[in-house]
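Visitor: The next part holds the structures, each set out as structure tokens.
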Structure I
Amino acid sequence: MRSLEDLVDEGVEGRTVLLRSDLNVPLDGDTITDDGRIRASLPTISELSGAGAIVVVAAHLGRPKGGPDPALSLEPVASRLSELLGAPVRLVRGAELPNLAAGDVVLLENIRFDPRETSKNDDERAALADELVALVGDDGAFVSDGFGVVHRKQASVYDVAQDLPAYAGSLVESEVEVLRRLTEKADRPYTVVLGGSKVSDKLAVIEALLPRVDSLLVGGGMCFTFLAAQGYSVGSSLLESDQIANARKLLESGKILLPADVVVADAFSADAQTRLVPADGIPDGWMGLDVGPETVRLFSETLAAARTIFWNGPMGVFELAPFADGTRGVAQAIVDATAAGAFSVVGGGDSAAAVRALGLGEDGFSHISTGGGASLEYLEGKALPGLSVLDR
């Protein structure tokens, strides 16, 4: 695939470049609670702007239902982007661009306000892509830098890349380089830490990873289906009964390490009563919401010996203070292993949010991905449309 450097070397001064970024940040009203994805987009935007391009950024926020939603406007993102760039970034809501000069940056309003963006109909997506192409003109170019959406066949990700000279931005390049290292040349021992809610969401990636890794540590809500597969009662914890047989089969690999103890609560609340119990001793009517300290110790021992680590998914409900210690402890173990020479990758999504929410330094990890779903699908071995189209 052609790179951002290739485009800059060809010359972009005065040309209009359509840049697909991933600016899908969490909001509390109009307040951005985690600007990690905006900061990750800055290098490509700055390089294009500094080289004299007119940069038209396309991005989405949330999942609008069929049309514009004021609560999902990119206005707060445009403001934060202006602050970080140290230059005004106008939000464009209409079908035409304002008068722009070399180096200017504008942000199109939430691209998903147009339902054609995510349409399954090729002709509908192509029609929106044609409109985006018309914005940049005959000498325009397309740069794909929204790694968090490259697994989606969407108009601003896939279709425009068929109609404009297309290049990978620096963020997409770095993400692909890291994931290739995980899939093609990982140093051993290779340990994967998986959390999150459901086994069904991670089943395919577990099946793909097990032959390639030395250890797979399972926490989060998904661990209870595995514990049930061992014959344990899990109380009112999250359980996918239809996945117990799959979990039992996966355990036959001998590579999966499950929690030894669990923090349980009588309600899903920060004010709930809590207990620390063995993994095989969850009381009826109580739900597991975090892994316990013995689990953190056991997981940390395995992580300390690892040379490659991939982590996707928190160990518990880290957003609630009583259930954050498991995620914090395992994350710290990954930081310690990284300091000792391991190559560590945080697989985006809630894991990346947990790193920042728990006050852990991002520089304690080798790489923090911006795309949880895209990372997992890449590791599964799936072809990602937004990458495949760049190789044409």
Structure II
Amino acid sequence: MGVVITGIGLCSALGDAHQTQQHLLRGKSGIRLSQPFPALPPLPLALMGDQPQTLPALIPPLVQATLTDASLTPPLPNWGVVVGSSRGCQGNWERMGDGGQPLTTWLSHGPDTGATLTAQILQTPGPVAAPMAACATGLWAIAQGYHWIQQGQCQQVIAGAVEAPITPLTLAGFARMGALAQTGCYPFDQHREGLVLGEGGALFCLESQRAAQARGAQIYGEIIGVGFTCDAYHVSAPDPSGQSARAAIVQCLERARLTPAEIDYIHAHGTSTQRNDQQEAAILSALFPHRPPVSSTKGATGHTLGASGALGVAVCLWALRSQTLPPSVGLRDLAFPELNIVRQATKAQIHHTLCLSFGFGGQNLALTLRG
């Protein structure tokens, strides 16, 4: 059963879906030096406003934007919901611990808050899931919605991920690991320093092709393959062999019935960390000898952790619709000449895209889209 995407809702440090797309094509970055917490030093961050967001505040406008784009109005009683987050309401919990919020509100700030709030807005008693797979969360959520429709559990699903990760504990944790950049985010660059945290999310209306056609919906693209593997190697570091990440991409292509040469654009995970970029470059150069265009947009939006793959899917859909390759913002001095990195927005013939996410714990997910 064909599964198509008929609506996109997105927010990032660059703005809403339209603003993010336009700023990205112009090579603009939403990353700025900020100090939202006086006890911590200033850092480059991709904030959506003057102060860090909370997940419960991000969900309602994002859901509404997704429904508006798909020309839908609640109630939508037969829809499924798969909305994930790797950090959930951690910022709210930290404020509760500091006495900033009453502890009596903890029940409304669980790890499933994004999914349950979305279900309430849709007024649907359908299946609801709140996956959590570190930085692979967004792609996993979309894959879960795709599988529900393929299996006949429902004909329509809202799927994606939302993240509000800029909290004292998150910043301190990544700093302790030595993973935070000090000046900016430069994926695949010789002088990359580490990741830059960003806020935002992306949700999508997934529908069976039959349901979408029956209501005359616009179609951005079709999901045609998913691959999901786990390194089973380390709590945070990827397996140095890269074999599990490679397997996820190979599975994805086989299920999509595509050869590597048929991929026209790859949205890389591209975190701007030393280890991820080096290993990802090695995997891509080995699997795709025809050197398809590659970019990471984290230099523009920051790393939205669990939502990063969902933002990547939106970027792939925009590329398919506009036939324009998005640039890898922040790149100055390419460290991996074996990759065909997109440096500025470029017109191209794009039929199939590949979106990648590699999460902590070795959770590897690949998703292919057809225009």
Structure III
Amino acid sequence: MTPSHDNTPGQRIDMLDQIRGVALLAIFIVNISGLSRVVMTDPTWLDTSLKTIISIIFEDSARPLFAMMFGLSLVLIYDRMHDKSGNPYPTLIRRLVILFFVGGLHGYFVWAGDILLMYASAGLVLLGCLRLPPRWLLGLACFFWIGYAVGIDLLNGYTSLQMDPEQWMKDALPPNRTYPTGVEYLFIEWSSMINHFGYFFFGMYAYRSSFYSKVLKNRGRKWLFTLGCFLIGILGKTGSYIKIDSPILYHLDDLYAFLVSISIAQALLLIGTSHQRASTGLSMFTAVGKMTFTHYLLQSLIFVSLFRPSGRTFFNGFGVLDPPSYVYALSIGVLVFAIQVLVSPLWLKYFYYGPLEWVWRIGTYMKWVPMVRRNDHRY
């Protein structure tokens, strides 16, 4: 089957934005339960069914998908800056430091499930790996995924060893001391960061190995591989979720979850580069993907402002609604994301960037950046 699209840089960027938009939706759906403090004491069959389906498909698979996109985007931005300025590191460091502080404020004061601080911390480490060849990136990806994320689960489950980076960090502090405010939160984030390194490296490898171009070849085999990863991952996650007593399920949550992430990412690439009608369905995520920073923070701010027990510190008790049922919270979440999908292209018709993307860009480049489109707002 011949793809209907050309393999152009513009189309590749649109595909990345579309996958990033889908990943944002997946993370949001998973977070809805915690953001609204859903009550499951007396759930209906619909509450239970929807929560089970979403948990099996997206839980522990949404973050790896978004992490791959972060790693890929980091290499892409590095290459673009390198072609223009020759030394992108100072600019990238500023970009990641800003993300670090925004994520810290968001995670500590608004929503405990924040990912921005962890991603920024990982990005500062990954800066030293941006020039590695693809085979090194693939080796590091496999090491951190299979050797670390999956390996530690197996060691903790089948041996007397207890590998806990978060506890190691706490033990490194002077004993009998009170932790400074926020230190424990940082340790949790940094421990999670180490667990995600494999996913970041897979994203970097995908870009460096020109995976986008390769997916256009042997599409039948690619679909079989995608389907195989999805079925194995879903069956493994389902077995773990309903607690089937089987040795092939014990302590392999990270393995099955990431297989689902890989299958979703490749399926989106295959769909987006196939028939025009199929790719049109993904195009609605393009504008959302260009504004993920703004929309991610807006989602948590909306929910902690709506539901009374949600949020942290300042926002705890700030909302106006009692804890909802799962279906009710999910319905509001779908409505919020639908509004974001509708508003994003309208916003980008008159503005170059999302509001927070614009501020982030100014801080990154340390200079004023135009926001409003003048003569090119119609396209």
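Visitor: Looking at mean count of other Cβ atoms within 10 Å over residues 23-30, point out which structure of I, II, III has the largest value.
Guide: Top value of mean count of other Cβ atoms within 10 Å over residues 23-30 goes to structure III.
Visitor: In terms of distance in nm of label points 7 Å out along Cα→Cβ at positions 159 and 231, which of structures I, II, III is highest?
Guide: Going through I, II, III one by one, distance in nm of label points 7 Å out along Cα→Cβ at positions 159 and 231 is largest in I.
Visitor: If you work out mean projected area of the Cα convex hull in nm² for I, II, III, which one comes out largest?
Guide: III
Visitor: Between structures I, II, III, where is relative contact order in percent (Cα under 8 Å, 6 or more apart) highest?
Guide: III
Visitor: A further question follows. Rank structures I, II, III by distance in nm of label points 7 Å out along Cα→Cβ at positions 183 and 207 and report only the one at the top, that is, the highest.
Guide: Once distance in nm of label points 7 Å out along Cα→Cβ at positions 183 and 207 is tallied for I, II, III, the winner is II.
Bear in mind that the values in this text are calculations on the coordinates, not laboratory data. Quick caveat, the model's predicted, so the values are computed rather than measured. Cβ atoms are built from the backbone, for glycine too; each structure is taken alone.
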